[in-house]
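Given below, in the form of structure tokens, are the structures.
No lab work stands behind these numbers, since they all come straight from the coordinates. These numbers were taken from a predicted model, which means no experiment stands behind them. Cβ atoms are built from the backbone, for glycine too; each structure is taken alone.
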Structure P
Amino acid sequence: MSSKFIKLLKIKKGIWYFSLFLILFSLSGILLSSFYKPIKKPVNLGMDFVGGNEIRIERICNESCSEITTDILLQKIRDISRDKTLVNNIRLQVQNDNKLISIRTPFIKINKSEELIENINEIIGPLDFGSKNSRSVGPKLGKDLLVNGLSSLAISLVAISLYLSVRFDKKFSILALTALFHDLFIVFGCFSWLGIILSVEVNSLFAVALLTIAGYSVNDTVVIFDRIRENNKSKKYNNFNESIEVSVNESLRRTLFTSLTTLIPLLTLILFGSYSLFWFSIALAIGIVVGSYSSILLAPSFLIEDSK
């Protein structure tokens, strides 16, 4: 791409202000989630990390299922349940046009779980017991998964830092890492907001998504930084700023096409995939969009030198 489609010199401050807005938006979500009573953590941790039981069961309906809200259902369970403490720790979701009931509880024994299902069957039944799908994660296993997920992310970031320090000089390496942390922070912040607004929980797949985004973001940034370094060495351009702008425009088509070809299958998963992969796909899609933005615009803009 020979023409300068992106005028990086002119929009540099706009890029910085936009990234500052994204960072403040993410930070406010993380802080609000940390003080939000139902969560009290930077992000809403799912059963994989905190342990517990999850039961998913469908209602038997002739044409359409009668509407039921989680608040009303919880109140009715409280009225007939013998274990009031358990009821206070139940989290319910009604999905698929009031047909699918998702129940989350702390780690409990099988008889307690069956009693809870019988209570729900009495309130909004009949339930299709053949559709029942349950899983449980002990509190120790959940804690181990959380520690392992954080350790994997930390080790990956250290490895990426070492790779960048060998591949580029100090300035390029620091800026590539800055763009990487910018991308991860924004994805994390978006899921903090989703946890507050839609009660979205993050599980082990979210940790996988963050690792994937980290590799994707660094790859795009390395490609553009390599082009900047090569063009600067060629001495074909009047100054370093012009070399940066030309390099970004030369890499633009490749980066956009790569991002689009990755987003297309993700969009298919979001629209037609199973629910278990829905938020994983959303996380990857947000990360790819933000990562492409930071690689094309943010990271190169930091390299631009002020005119004297």
Structure Q
Amino acid sequence: MQVGIHFVNFTLPGGPEQLGPTLAATAKAAEEAGVSYFSLMDHWFQMEEFATSQDPMLEGYTSLGFVAGLTEKMTLNLLVTGVTYRHPGLLAKIVTTLDVLSGGRAMLGIGAAWYEREHNGLGVPFPPLGERFERLEEALQICIQMWSDDDGPFEGTHYQLAETICRPRPVQQPRPRILIGGSGERKTLRLVAKYADACNLFGSSIDEVKHKLEVLERHCADEDRDPSEITKTILALADPVGAPDAFVSSMAEYAELGIDVVDIVPFGPDPVAIVSALGDRVVGALAELGPS
């Protein structure tokens, strides 16, 4: 099992002046610890489930570009971009730029979006859920086309592009990998099976994640796709540093199900110390886990 760091807390000591140095030091510590993935949220307002909308939040792709210049190995992505946040043609160009400048380490993380307050606050349209899923599928199709040899038009219900030119090409071939976030059984996991290289499952228990994987397998069968081609990731909110043995033991159950990556959130005022401790006590132990 591989480890990802999901950096979400920007309410840190020192105020805005220290956000850059702290993010930089955390990313460097993660790479030194053997972490495979480094992600941030994609929001304009801090999530109210975590803090308040008045707390600090950095723009995601600008931040990943900053991290790309400081690291060499980790895959970089947002967990995840809301489809409403950027026009799909622009999104494909942004991810391509990150991929080129990082030497082929960008992954597109995308979902249907949900945080209505930030849309209303900044004047960004927030269509109904059904339409957001329609837009999500078209956005996936546009990104895949822009990363192909087809520079022609795209004619969708919600998006029309006269030319899908994307130069330079991504460094990754045939294209950057795509992760779809969410666990909706009818729509989200169907889109994972049809388009994605990875998924991020929201599961509150081992039984729930097992069920979601079974649903994904059925969608893969409908798409005539091998589910082993899809990297399965989960977000862990437990404390891996305070109780490392218990954390590794709990992750063993998920690894047995076929979960490939666990994303760990370094809560607290010193994310650098948390991430550094993972390298000593958690990353190596998780690397030994997998299906028996």
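I have 22 for relative contact order in percent (Cα under 8 Å, 6 or more apart), calculated from one of the structures P, Q. Which structure is it?
Q
If we compute distance in nm of label points 7 Å out along Cα→Cβ at positions 128 and 160 for structures P, Q, which one ends up with the highest value?
P
Quick check for you: by mean projected area of the Cα convex hull in nm², which of P, Q is greatest?
Ranking P, Q on mean projected area of the Cα convex hull in nm², first place is P.
Suppose distance in nm of label points 7 Å out along Cα→Cβ at positions 32 and 120 works out to 4.5; of P, Q, which structure was it derived from?
Going through each structure in turn, the value belongs to Q.
Please state which of the structures P, Q yields 2.5 when distance in nm of label points 7 Å out along Cα→Cβ at positions 192 and 280 is computed from it.
Derived from P, not from the others.
For the read-out helix-only ellipticity at 222 nm (-39500 (n - 2.57) for each DSSP H run of 4 or more, over all residues; to 500), a value of -23000 was computed from one structure; give its label from P, Q.
P
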